[in-house]
1. Looking just at distance in nm of label points 7 Å out along Cα→Cβ at positions 7 and 79, which of the labels P, Q belongs to the structure with the highest value?
2. Given a value of 54, 37, 30 for Cα extents along the principal axes in Å, point me to the structure among P, Q it was derived from.
3. If helix-only ellipticity at 222 nm (-39500 (n - 2.57) for each DSSP H run of 4 or more, over all residues; to 500) is calculated from each of P, Q, which structure is the one that comes out at -18000?
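Where a number appears in this text, it was derived from the coordinates with a stated rule and is not lab data. All values derive from a computational prediction rather than experimental measurement. Cβ atoms are built from the backbone, for glycine too; each structure is taken alone.
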Structure P
Amino acid sequence: MAIKELLKSWQSEGRRHTQEYDFALRLPAHDLARLRALQELYPACGEAELLRELIRAALDEIEALLPYQQGAAVVARDELGDPIFEDVGPSRRFYELTRAHLQRLQGAGSSD
């Protein structure tokens, strides 16, 4: 979700949650003050929810900005028959690392 879409989301009542994990975080006073100001502007959202959604939106934007770097191997062909080359850049590595961490987290959660 884009950052600008968060404001609309915070005004709506419907919230969806996936499996969540505790994560301690220290914030500078100015950032905590801004977070608390947002919570007062959108009282239907708690501070933790706002922070969770802000982190998600920032990660989505970073993910979208990670550059594709064309590799040598052809992994597929498009509808016109043109080659689609493998991605050897940081975006591919980010997806691989994300998938590996998610599998570990889901595995740890299932043993509870």
Structure Q
Amino acid sequence: MTLRVRKGDKVAIIAGKDLGAEGRVLEVLPRKRKVIVEGVSRATRHEKIRMNQRGGQEGGISHKEAAIDISNVALVCPTDGPTRAGYRIDGSGAKARICKKCGTEL
């Protein structure tokens, strides 16, 4: 099964606590069917100070993006906004993703 979302794509969140937010895909996890989107679904982690021989790591509260299910994101077309993606095969056999609303290449 192929996922229609790739690293670097602009996506909109269509379900969940961050509904309506947009961001770039930082990582795609195809086996888990999840994506990590920049600035969305931020998890808070409390980190302990750790000492080692080369110096120490600072403790405190850090924030990082958590994975979101692929069904909760939609690709954003530059002209139409959130849309579904399809594929078109041209005469030379190259496969390209297209916007289902307007037909432009994504």
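1. Largest calculated value belongs to P.
2. Corresponding structure: P.
3. Only structure P yields this read-out.
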